[in-house]
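Student: What follows is a group of structures, each given as structure tokens.
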Structure 1
Amino acid sequence: MQNEETDTGEKRPDPVLCNIREEWEWVKPGIEEILTEQKFLTFRPEDVYAECLNKTAYLWCTDDGFVVTTTEIDEFNNEKIFFFWLAWAKTRGQNLIGIHQRFFADAAKDAGYHRLSVYTPVRGVERYLLMSGWERETAVYTRYL
């Protein structure tokens, strides 16, 4: 697990649950950046806004960026899955999920979730996750017709 301290040894503040309306001006460009880089994603920034507004997704803010989470339910055993839908950092190369992994794991466990889950096409993130105790369960390959 990655240390939750900066290179200078300062403790990084935990993510804070934020109101999408209050943070939209800086969050929207981050979502747009993700959508520009990951063309296979089919939602719009406004869809993320609506999901957060309706409390089916949650915006977590840090000084370094944001993470949006949702809940997935395992259709066979009804276990709750804490799903990392989006993560964006102000400085490229930050791994907000990894940096705050302990915080998110504790928050998910306290809320009755059984596991954490993230999908990503970013290879560097996969490498970090595997080194941090995560397991790769599947890979999705797509061929558009």
Structure 2
Amino acid sequence: MSELDVKNCLLSRAISASPGAALPDAYTWYENNKKLDASQVEVVKPTDHLWYRVFFVPNDNPKTDGAGLGAMIHFTGFFQINVAEPRTKGDFQASTEAQRIQDCFKANSYLYYNGQSVFISSCGRTEGLQDIETSDFVIAIRVYFSAYVVN
């Protein structure tokens, strides 16, 4: 297991249809990556539809429990999903969608993926942010996690 498995565990909940948030791939940007279409042209964020941006932000100082190859490394951090609503649409649809996504990441629960377990310590949201590129209204859902992986 690795830090990448932790990221994939959280991401799988965000993109899976059941019981996940089912983020639509056509409207989802990951980290700071450009989204390219089949002909390698950059996809412009929609002006008539909700769109999403996903971030994985691990703590830069994981703790080691033990020594040697079998030692466990304790990762913490947060996984963030931004729900953006075009400025002309208001904020009701984004608020409803943010709550739906937040409900997929219950506090004090575990997620499992490919042998990796991830503990969700809390999940909350902030409203009233503005996307720096588009000036769209943004609600950020932050999922705080904790996970142990083998060294």
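Throughout, read-outs are computed from the coordinates displayed, never taken from laboratory work. Because the structure is predicted, anything quoted here is derived from the model rather than measured. Cβ atoms are built from the backbone, for glycine too; each structure is taken alone.
Student: As an exercise: relative contact order in percent (Cα under 8 Å, 6 or more apart), calculated from one structure in 1, 2, equals 21. Which structure is it?
Tutor: 1
Student: Output the label of whichever structure in 1, 2 has the greatest value of FRET efficiency 1/(1 + (r/R0)^6) of positions 39 and 95 (r between Cβ atoms, R0 = 35 Å, to 0.05).
Tutor: Numbers: 1: 0.95; 2: 0.50.
Comparing 1, 2 by FRET efficiency 1/(1 + (r/R0)^6) of positions 39 and 95 (r between Cβ atoms, R0 = 35 Å, to 0.05), the maximum is at 1.
Student: Let me ask another. With volume of the Cα convex hull per residue in Å³ derived from the coordinates and found to be 125, which of 1, 2 does the value describe?
Tutor: Value 125 for volume of the Cα convex hull per residue in Å³ corresponds to 2 out of 1, 2.
Student: Which structure, out of 1, 2, was helix-only ellipticity at 222 nm (-39500 (n - 2.57) for each DSSP H run of 4 or more, over all residues; to 500) calculated from, if the result is -10000?
Tutor: Derived from the structure labelled 1.
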